[in-house]
Structure I
């Protein structure tokens, strides 16, 4: 092999990378902790494939347009396959087809890699770990309460502190525009864009109808203060159009622990385009950008009807890179001729043993901090 070919052989496509020890094991540990936590709440794991026929995946994929999928041609069927950029759509497919007859509410969990066609500046990696849970058959307040608290519990079990949950109401503009603050379809979309950007001047420039939405920019921030402003907006309309949404948010927030920071951005739509009445983002102290998100949505069933659901997804790669998931290990070097039964007993006690294969093996160089001397464990 030429030097050029050797160099190429060590390269990976942009946005893809190897996980080496101990990060690879930390990734598995963290995913297992999250999945074990949600399993304790009755969520059964499913394992969809990494690729599906493009038309099957795009039919259900609401979080990414078809043009953003990485596609290949299946040499067996000669049909186009798409590598999944998100697992939620696959879980929806399983619930609507293979588990269509299962009792509702149906609780499912999942974990595995997803592949993005393009990365962004905040997250340059294109392959990401996604772990989550979906509660299918209802999008009630009680279901949202369960999902939010299970997500928090899973992160805390993984050792994450300084958690912030940011609530949003994805259908808020539609609700107001169809009732006390009327807007046409075109103006509605423009108002959404400017509210996302928090651009008060642009809202005013759109005209009187759009300017009525200005108070929503201020109804963002720490949860309780933002909720009071949202309640004042609803009272000012005199119609109580969002009273039920406000009551639902308070009910979802009530059981959340005191150590969790709650915020509200009622008009946030970026990333929540396919959510229905409730959505939330998850942040952790010391990390840039969200580490997870969730909310209510609908699943397309056979025959064209839609089924409500609520769930969350975590993207824990930044946590893994920061050392979460790494467990302390005791590594024991076993010299040639060691007591095999004693070594076996020590493994049951949690030791990881590294057996010498020749008299040249060096336990310390192999990462061991102890060695077996007869039946005694000695430190280096």
Structure II
């Protein structure tokens, strides 16, 4: 570790601004990095606005070389994650770090060491990282797919970070995969037959989200999500306050025809969300809505043609998982999204994920619709 590097906790608004700005400065020349809106980053870090802080303890840190900020990291632990079964990835004694950016490897190692020291002081015994901040935000480090820009709600990191983190003593514990899915020419015949069979089945109903009842619809979707993902690796439940917070975030980017709820025998059974790739609009805005970025963003949100979209979330209630019905509902919703996107929005590409690499059911669905892995995010662990 270079002796001229010091790592200090963030104190005050000026240092918080420095913490946020570091990412824009260090990634200015990173190919395909999409600058997030600064307002969104500040809100993510705002204890009064982000309900994550109601069940998490977070310490932001900046690395300095003299008077120059040369890196950043968040060290944190989620009290709800500590209550989860250890075999599901989190559990007692598990802390995290994330939001890391560093000018070079010595800075990265100094940041990680400082985060580990802080976590030890909080009685944590292992690290799962990176988590920026929670598993529901941007988990994992990009380790494959640096040759293209991420879609909405996905991170992008310098290729060098993989080696830097592994040389700090971290081992990969889980892969999170995203799949590029062909959309223009439709899916294989077998999938089309499965979809057609489902459409003839009177016990199945697939309908779009009703925006006139958005509050109720979003509550239903997030309830299914909590149940559907409850046994997944890394799961941490979404709280009631987070449900309310997420609703407000989703409403602006929801297109009802591609955000769907599936029913079986009149009861909710599954859902699938598809979001337009807002990153198409953000990539040239440099993280700011000023002076005219807000107008550009609104125009692109409302325009009729999107190059692509992403399915970030889907869920099937536990009683239907690992069944033919689960696959059929997934194929039916994916085909509904695909056909509407191509015919109405002129979609050229789509992405599904992230998907856990050992989620055999979802991997099989992605393979069946001829998806190909286009990005991989690696999650690491280390014993403290």
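When you work out relative contact order in percent (Cα under 8 Å, 6 or more apart) for each of the structures I, II, which one comes out largest?
Answer by largest value of relative contact order in percent (Cα under 8 Å, 6 or more apart): II.
Out of I, II, choose the structure whose coordinates give semi-axes √(5λ) of the Cα gyration tensor in Å equal to 47, 25, 21 when calculated.
So the calculation was done on I.
When mean count of other Cβ atoms within 10 Å over residues 337-344 is compared over structures I, II, which one is greatest?
Sorting by mean count of other Cβ atoms within 10 Å over residues 337-344 in descending order puts II first.
We did not get these values from a lab; they are worked out from the coordinates using the rules stated. Fair warning: this is a prediction, and the values are worked out from it, not measured in the lab. Cβ atoms are built from the backbone, for glycine too; each structure is taken alone.
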